[in-house]
Every structure is written in structure tokens, then in C-alpha cells.
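Rule-based calculations on the coordinates, nothing more; no lab input. Given the structure is predicted, the values throughout are model-derived calculations rather than measurements. Cβ atoms are built from the backbone, for glycine too; each structure is taken alone.
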Structure P
Amino acid sequence: MINNIKLRMTGQQRSDLHSELKSKKNEVIIISCGVGECIDMTSRNYSLSIAKHLSIDMFENLSVSENDESLIYKITNKICKTEQIPLILVTNPLIYENDEPLVELLKISAKNHSHKLIGAYAILTSDNIIKGKVLFEDGEVNNIALTVTVDGDISFNFHDNHTSLELPTYTARNTQTFGKATTDLLAKLTIGIVGASGTGSPTIEMLYRLGVGKLVLCDSDHIEDVNLNRIYNSTLEDAAANRLKVDVISAAIKNSGLSTEVDTLPYDCITAKVMNKLSQCDILFGCVDSVSARDFLNRLSVYYTIPYFDMGVKLVADGNGGVEYVCGTIHYMKPDGPSLLTRGVFTVDQLSAESMKKNNPDEYNKQIKEKYIEGANETSPAVISVNTLVSSFGINDFLARIHPYRNNDNNDILATRINLVETLLMHDDQFGECHVYSKYLGRGNCNPLLNLVEIV
């Protein structure tokens, strides 16, 4: 079985690690990494996310015993007793290449603790690339295949056998625009999309025609007549047969003959099965109205250090042809940036109300009746032209971050707002710090998952 392993960090974490390693010769940094895991029929997929680190002076002798009193042993052993694993980062090539002391240190530190991955070690090379290896409980050592840095820009460094691909001819016009390197990168990425209706459908359509390697589609709903005005490739026959949205879209992609692989998840997204799959995606797109689903994706982004694009549309009409408000917003969620709660996209009260509706519907209906909960049971109109416009801005925001082409610094663009009534396009970077989720950055798997008791 193939092991696919990736290491993720934020731009600030990478900058801090680089500064500390370069400031003191022969220094070592012990990093606590959160772990994500998803095992399928052919591969074991793991992600390591940097949570926090501690710098110490490198000892000339890394040999340790179980009773060792050295600081390096105490730190690695303490991390091994948590749900995270230690990663030892060095700059000296001799220490990295002659790795027996590092491997033995990790083995001893993890003794009597049940981790499939027991630790990792890596090197910051002279050309500022971080590459490394992971040690499994059975003694197997595998290379980290991909290092991801998430900032205003999103960078991917592939280390193993990810050579330049033979790109299909239908991507030629994409290559003319973004170049072969970016088109090649798109073909290697796995992107998760939660929500396959209004904004989700055009988002999926654009991603597979851009040549993305794999799409993971999550939506538990079925096609209905009211969806046919905005879900690409859907038909009256699909609605009559009550087909799943993800199945209809997946079939359309496969029938196109294009090269994108598709994995469908016809489930509520707030489940362990979906979370494990999405934790291994390189990019996440949220195309949902549910505040609990948006909060779930925001948490997933933070805990596993995954860049997340949240897209929303608001259309207010009087039902008689009068349009009062047409707008859309794309929030780019850096894992160490302001959350959707901080940005005011939803409130804690809205989260509580939606949770009550799902878990205690009788009490929810009682509070609706007594007017303790406002704004419930409201539906908004949805039009393909508006949804596709907002989706297109979201896709182009994503492309601008993996292939920086804007005159603006991408760190200055955290949200893009579109108002069609006033014909306005605005960027926003003025949000406060998030004190809710920031402490969970890079935490990875924990119990309960994402600290949400409803994930099962």
C-alpha cells in the first residue's frame, strides 16, 4: 500500500522557523505536529500540520536512552504522549543524512504510545526548501512527498516522484494563460468542494475544466425541480429519479472524458468519514448556506492548516420582479487568520439555533413559535448567473494565490465583495484577530474531532 504524506505550515510559521534556524548554527527545532489520516483501498494518506515549536541547541551526540534526562528527549517524549507527533528540524545535512540517531530518538520517545506515525525529521536546505521523512510504528521510513505553505500566496513543493506531467491537449489554453508550471500543479492537486448546488455546481465545472487532478465532492441532497435553474448538467429526468447531486455531477465529469478523478461523499459534511477525506485535500471550497457547515469547514482549515475559500450569495427580491439586493462574498480563510465568526459572517446564536434544529427539533420549533429565534424558515432566491459570477471570482482568487498575478499583495485581500445593484467590487482585509480558533492551529486529530461532539 502506498503512503502519501504531506507537511503543512502557515507563512508565518515558515518565516519563524527559517529565522530561528539561520540565526544559530547547528540549532535544532522540535516541532509538535497535528496528524490527519485517511486510508482507502490503495493508499494511506497522512497530513502533518505544524502546531508549535521550541528551539534548543543541538547536541553533538543525539544518542539517548529511555532514562535520558536531556532536553531533546524530554520534549519529544512529552509530544508523543499527546495526539500529536514530534518533528525534528535541522540544517546540518550530515545529521539529516546519517539519520540513525534521529530514528532511534523517535523510537525511544514514542515507546509505549500507540501512534501509527511515531515521528518525523526534516532539513531546511541551503535553498530554503524543507524536506523530510516520517517514521512509522513498524520501523518503515517514508519521504514526505509534499510541503505546503499557506499564506496570502499558497505554495506547493513536491519532493518525490512528482515529475512534470504530460498534460492533455484540452489544457493548452489554460497553459497559454498561466504557464505549464501552474497547469502542471493543478493536475497534481486534490480539491474538496462542499455543496454541489448554487455556487458549488459552477465551481466544480470550472475546476475540472482547468485540469485539477482530483475533486472530492460532498453533498447529501438530491436533485429537485427547483435546482434545475442552476445546477449544471442536471435534467428533469434526474429530478424525477431523485438522483444525488454529487452522482449527477460526477457522471457528467466522467462522461466528458477529461482527466479529473472524482470522489463523491453523499453525506452530511459534519461526520468523521467526510472530515477524514477533506483533511487530505490541498484546497477547500465551501459552497453552503448552513452556518454549522461553514463553521465546520473553518475549523477544518485551522486544525489541519488547509486554505479554504468560503463563497456566499445573498439575493433579496419581492417576488414580483423587484430586486432589492444582489451581492456575493468570497472569504479567503488563512488558517492563522480571522475566522468567519470574527468576520461577522454568522453569530454564535445562529450556530446554536442551527444545532438545536438538528438535534432538538421540538425545542427549536417551540422557540421559533415563541420568537426566541429570528430569521428562521427563510429561503432566498437563487439564479445561475449570480451564482456563476461569484463562483468565478472565487476560482480566480484561488488561481491568483497559486499563481500570483495581481498587482495587490495577496495578504491584503482576505475577502472579495460583489454588489450588482450598486455595481461595486471591493476587497477587504480589515478584520480583527480570531481568539476563538487561533489556539487550535495545526492541532490535527483530537478527541472529539475538531472539538465538535456531533462529529461521529
Structure Q
Amino acid sequence: MKVYIDSGDPIWVAPTAAYMGDCAVALGLAPDGRGKLVEALEICCGNVIRHAYEPGEPVQYQVEITREPGALKLGVVDQGLPFEISQLHSHLRELVDEVRLVRLGRQGKRLELLFKLPESQTEHPLPSEATPAAAPADEPITLRLAGDEDAVPIARCVYRCYGRSYGSEYLYQPQKLLRLWHEGLVTSVVAVNPSQEVIGHLCYWLDAAHDPVGESTDAVVDPRYRGRHLFDRLRAFLIELVRDQGRLGMVSEAVAVHPYSQKAVMASGAIETGLMLGDLPSNLKFKGIEDSLPARQSCMLCYLRLNPEPRRQVFLPSGHAAMLERIYARVGLNREFGALPEVLAAEAEAQVEVHLDQAWGEAALRVVRFGGNLDSLIRSHLRRLLANGIPYIYAELPLGHPAVVSCVQDLEGMGFSFAGLVPELAQGDILRLHYLTNVELDLKIVAVSDWGGEIRDYVLARAGFQGG
């Protein structure tokens, strides 16, 4: 439900808030919670009118309400002046269960207010969209490399599977997907039925076209074709394609709330190398599947060797050396464990790249160069991301430099903890540490192998949770 307000007159605030309050009760909010929702919305709309636009500018904003698993989400969207979430009045935070700020680029910003539903409502959710009838079991399916003509059909396939909730927005934008293909950053494979309708998609994503390792991601299977091992077939097809390109490996983040994705990834020969706690947003919804996500979910980090990699020297932080050695042995990487020099050569100023993905609610802090000011630089980026409501933040540290050892100690002192290893990600191996202070986690984490269970328990223990 959305309401568009094309006026800066505050006379419209109260009736809009009252209407949304009635909608919230109809969607499952307890009647005694309506007053807080109405008051919170009045505060937010008033802030837009008073502060978002310069004097004389036309005021336009919209209010929307949607239901997530276990909660209602109220959104106030405007294209006015940016602000920091830390500027919000403390009383607003007392009225809601969670506040998020989503920056939409040229489309402005959306302030999201979450209100948890009563337990009775979360146990009996509203009926979801009916699952479409299954396609004929004997219908032939063809796999092929995606071409320009597939960009729009891929967007249609994503919508049939996820509605508008999927985080990889480029899949909804055919022109952007075409550009990524043409720049060599994305390689997509598709499954098509006899009508040449795209019914499945999987891609290999690179940060830069020359990178030796990319991520297998954005697997989508039309609900009418579930249960036919399309993901397994698409993955096998994609593996051979990128192996022939000469890529060294494939990274996968397999959903850990159920075993299916992990089983498919493991079947191709991939090895668990870590666990990304809270990597997947809670607003991802699968059409036709009732068991959607009640909180941010975790993903098992996996790596598949495709071609022989160069021999490299790596430096292992003492607190994680034993686990990292076991991961290296499992994957079979050609590595030499270096001894720390007595004196580290002084470097220039540190350099950190910030990779922000608003749609998925996550940010990566990739250390490009170590330096004496790295600690303060990381802290500065961390404060800014937290102030802007980014729930999931992780750091990526190159293991090929001896300074990584002391850096890990510094980051763990800030609250980061071990997430895992990504080989050959940026011309060398990367150690990931995640920051979980701002994350509401679902700790129902499935591991499909004994080794995966060890990884899970190790990561949970380092984050302060009980394993298992």
C-alpha cells in the first residue's frame, strides 16, 4: 500500500498517518500498537516537510507499508536533502522496533520503521501468492550462454521468483545488465523452455574484468520448474564456461537456513572456507515458499578450484593460524606460510576501498594498502556506515602482507570477528572479518558436512555465540 503526498501542507499528515494505522491493524499489528505507529509516522512526515526541502521547493513524498516475516515495515520516501540517521530524535526510536535509512541515489532516500508483529501473527502469516502450476515434467530445457535478447526475460524470471524483493537490482534493469555483460564483469547462463522463455539464471560476477576469481551468484529458478535440479545443471554449465576462460576459481555464498543450496555447491566439488553471519537480508521473499526469512540469514562461504593457481606466500594471524592451515589443506591451494620479519618496513598512508550495497544492506571494507593510520581509517568508515544504518559490515584483509597479523588484532579489538578465507580474490588471498554489533541474526544455521559444521562452530564461537 502506498500513499503519494504532493504537498508540503501539514494538514495532510494526520489523515495519512491515521489511514496507515488502520492498514497496519488490518495487516496484523496489535490494536494497542496503532497509536505508536501513527505518532512515529507523523514525526517522520513532519520532518520531511520542515527539513527535507529548501524554502520554495515543491514538497513531494510517499508513505508505504508492507509486511515482512514477523514485522510490518513503514517507509517514508522523499527526494529532499540527505541526512544522517544519527540525527533522528530519540523519541522516534522509542516508538518503533527498528529504524533503517536506505539511500536510493538519485531517487532520494527511504526511512524505514519496523514494527514487530504479535507472535500469533508471525505463526499464521497472511496467505502468500499461490505457487503457479508446475510445467510438464517432460518439457525439454536448454542451457546456454545468455545473449542480449535475454536481458528483459531474465528480469521477468527474477520477478516471478522474488517479486520486487531481490537485492541485486541490476537484474531488474536490462540496460545495466547489458552493460555489465559487455564490460566483461558478468557472465550469465540461462535455462530456457521450448518457447525460449528464460526459466533459470546463474552468473559469474567479477569486481574487475581481469580478476582471476569471481563469485557464482544470483541463482534464480522459475517456481514452475523447481525440483528439477536446474540450479545444479546451471552451475555445472557455468563452471565449465569460466574454467575454459582460464579463471582460477569460483566463490559461492550458499544460503545456510536450509541445506539445498549448500548441497548443490558441494556436489560440484567446492569446499567450505568460512561462514558469513547475517550476510543475507531479511526482506528477501521467495514466491510460493512460506518459510521466508525472519531475520538476516547466514551464508556458507565456499571455494571451487578451477585451474592451478600461482604459488604464493601468506602470513597467518596467530589466533587463526591453525584453522587457516586446515582450510588451505582442504582446498589444496599452492601456498607457503611465511614467517613474520622482525621489523616491518614503514608504508605510506593506508588505503581502504568501501564497497557499499544498499539493496543488500551490506558494506565491505577492503584494505588495499596497510599503513600507520589504518586503525583510524577503519574506525572512521565504520562509524559512518553505522550512522547510515548499514546492518552488515565486513573487512577484507590481504594475507600476502605481514602487516595483516597486527591488523587482525586491531580489528578484533574493535569488535570484528573471523568470517573466513577467500582465495585469489584480489590478486591474492583475502581474510574476511565481519562486524556483527548492528545485526539481528537468525542463528538457525545448517551445515551439510562435518567440515562445514566445524567451520560454523568456529565462526560462531569467535563471534561470541555457542556453536552447533
Structure R
Amino acid sequence: MTGVRGWASSTFAAASLPEYRRFLYALTAMFFALWMVGLARGFIVYELTGSNAALGGVFVAFGVPQLLFGLFGGVVADRFPRRTLVLIGQTWFGVEYVTLGVLLSLGLLEYWMIIVASVIEGASLSFYIPARTALIGDVVPARSLGNAMALQQVAFNASRIVGPLLAGWLIAVPAVGAGGALILAGAMFGDANKVKYAALSAQQRFTALQSGEVDVLSRNTTWTLSRDTSLGFDFTGVSFYDGQGFMVPKKLNVKSAKELNGATVCVQPGTTTELNLADWFRANRLQFTPVVIERLEEVNAAYFAGRCDVYTTDISGLAAIRTSQAPTPADHVILPEVISKEPLGPAVRHGDSKWADVVRWSYYAMLEAEEMGISSKTIDSLASSPNPAVQRFLGTQGEYGKMLGLDPKWASNIIKQVGNYAEVFEKNITPLGIERGVNKLWKDGGLQYAPPMR
């Protein structure tokens, strides 16, 4: 035991100094932030542009200023207060990361903004790193300098491993199909983050709901008679009116699905998509060869690798895959034919009507809010509204929350934390290049309609 204590006291000698310990804590947090942002920056750029060259451009913008100004960083660190330089550097990085995050969340972030931020960050690091390194000599005595440098390097290497892992995990938190779950969490718990997600394939989803592994199926699931009856599900509404289509490489010069005779078609099994595909080709007396692959990421990879000529699924899905997965989205076109009706919505198990009511009215609350002009930005300002319908929505009149077994402010919680239907659509669907179309409110010529909340 004495040997262990002796080893620990010598290995972490510099950390016993309070001033250096605080410095090391701040430094470690900074290292983590740098590595996390480094990975996230590349992911965001590729999501925005779909271009490998654009991704390379960011790293050039980040690296060239360090090459140009790096020669002067040590000189500046010797002539100006090092604490001030480090404080300015860390403050700037914090402001930069928060600003980029806010712009991204608002859908306002553009590629050129990331380039400008990368240039400034690269230049800042040229002065920050020498000042930070030299500052160690100001906070520890000479006998502990080597140990302090070693601990800094351990923190740097640890953050280089864990930082990108943490950033990757955060990026991978499900977004597609998660909107419905966020809405329900906001209604039930007053907290849209109280959700546990389960990643399911098209074939796994129904068994998971039937067995109780999940409480609600919130993804691109089509409402059909057989699913509503023999599978034992209740669909609680149509959150998105969709239709099945076809995507092909632009180089094939195909203008219509009726030109696809003899094509190979990528499709997932256990879906209405697979059945509709066979029906449509048979009805049009065309031949095709299905390439049936269960996992979505493997279907995507097969199509973009050229294993099949055509990709078929819901048109919203095709648009999302083209935007997020295609090396060059413009190289792929979605053909004009819509071969089926695909009313998509949340599903729950038979036998729990109270839960079905919660899911159903949580969705209707979003439509009702849009119709009344209530949004996440305006809801707090409506507390004194004389409109009885608004007061019922906010939970200050009536006992509608109690009828659902929820907090009186259940509908208000949804809108505050998730947004109304239009806000959710504009955030998640519009960037894919999909217009509202039939998913507009009934008063705007669409099909979306909520029963009265009274």
C-alpha cells in the first residue's frame, strides 16, 4: 500500500498544487471540446454540402493560419501576459462553438461561416498553444515542471480518444423518426428528452411493438387494414401523407418509371414498398429483378455502389437518403410517378385506449397549435390571451389534461419544447427539398385536420 501511495504521489505531484490542478481541469475540458468540435465540424460540413472537397477545404482553412502565424506565437507569448492570452483564447473558442451550434439548430448555418470560423480558430490556436504551454512554467515550480508537462500530455491523449467517441455518440442519437417520441415525452413528462429509443429494422418493428419492447412505433410505418387489425395495432393519426416512388442515377437518363423494364430494384423486405413494387410492375407489364436487403444502411450502400439500377421506398425517404447519403445528391433523380398511398403515422398496441388517446391528442395538439398561430416562439406571450380556445390549449381553462391523465399544461409543453406541426416540418422535412403539399392544414388546401380540443 505504501508503494502504491508513493507511486501516486510522484506520478501526480504537480496535481497536488491547487493552481495547477485548476489549470489542468480547464485545459482538459478545452482538449475535449477541440476534439469533439473537430469531428462534428467535418460531419456538419459533409451534411451541408455532400462534398469531399468542401470537407478538405475546412481543414485547409483551419491549418494554413497555424502554418502562417505559428512562427510568431512564441514571441507573442513571451511579450504579453500569458494568462490573458489563454483566457482570451478559451473565451473565443467557447463563443465560436456556441454560435455555430445555435446557427445550426436554427437552420441558418452555411458552409462559408464554418470556413471563416475555421480560419479564425486556426489563427487563434497559433497564439493560444504557445501561451498555454509557457503558462505551465508560471504556475508550478521548476522541480515539478516535467511532471506537469506529462500530465498535460496525458489529458491531451485521453481527450483525443474519448472526445471524438463522445462527439460521434451525440451525433448518432436518432433524429429520423424521433420527432414523434420527442412530442410524447414533452406531453407526458414535461421533458422532451425523457425518451428511450430503440433502433429497429422494417421487419423487427412490428414484433417489438407487439411484445412490448416499445410503447409506440414512431417511424415511416404505413397505416393499412391488415396492420390495423390482424397485427393488433391502433394507428392514432396520419402525421405525414406520403407515396412510394423511384430514385435512379441521373446518368441512366431515365425520365419515367415506365422506362424501367428489366431493371434491378433495391427494396427492403416486410414492407408495403415490396408489395407495391410487385403490383405496379405487374400492372404495367414490366419485368424487374428485386434486390431484397433488410438493413436500411445496407440497402443504401448497395444502391450507391451500383448493385441495383433503382431504389424504391416512400418519396420522403428517397429525398432523405439522397440528401444525406449520396456522394453527390445531384447525380440522382426521383422519378415523377407516385405509385401508392402511404399514410404514415404512430402506432400503438390494441387494448390500451388511454395510451392511444395520449399519442393521438399529442399529435393533434401540434396541428391545433399551428391553426391557432401558437408556436414555440409565441406561446409564452399568449398567457393573457382572452381567446377561450387558446386558454383551453394552455391548460388554464377546462380539465382536458386530467381527461388524458396528463398535466394541465401537456399541450403547452409539447409546443414549447418541440414546436407546432409547421415548425417540426420546416426543421426536419423542408431541408430535404420536400414541400408541404397535401400535408398543409385543411384551411390551406391540405389534408391535415385536428378535431376540436373541447
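With semi-axes √(5λ) of the Cα gyration tensor in Å coming out at 41, 25, 21, pick the structure among P, Q, R it was computed from. Spell out each step's value before the answer.
Details: P: 41, 25, 21; Q: 38, 30, 21; R: 49, 31, 22.
That value comes from structure P.
Among candidates P, Q, R, the computation of FRET efficiency 1/(1 + (r/R0)^6) of positions 297 and 361 (r between Cβ atoms, R0 = 25 Å, to 0.05) that gave 0.15 used structure R.
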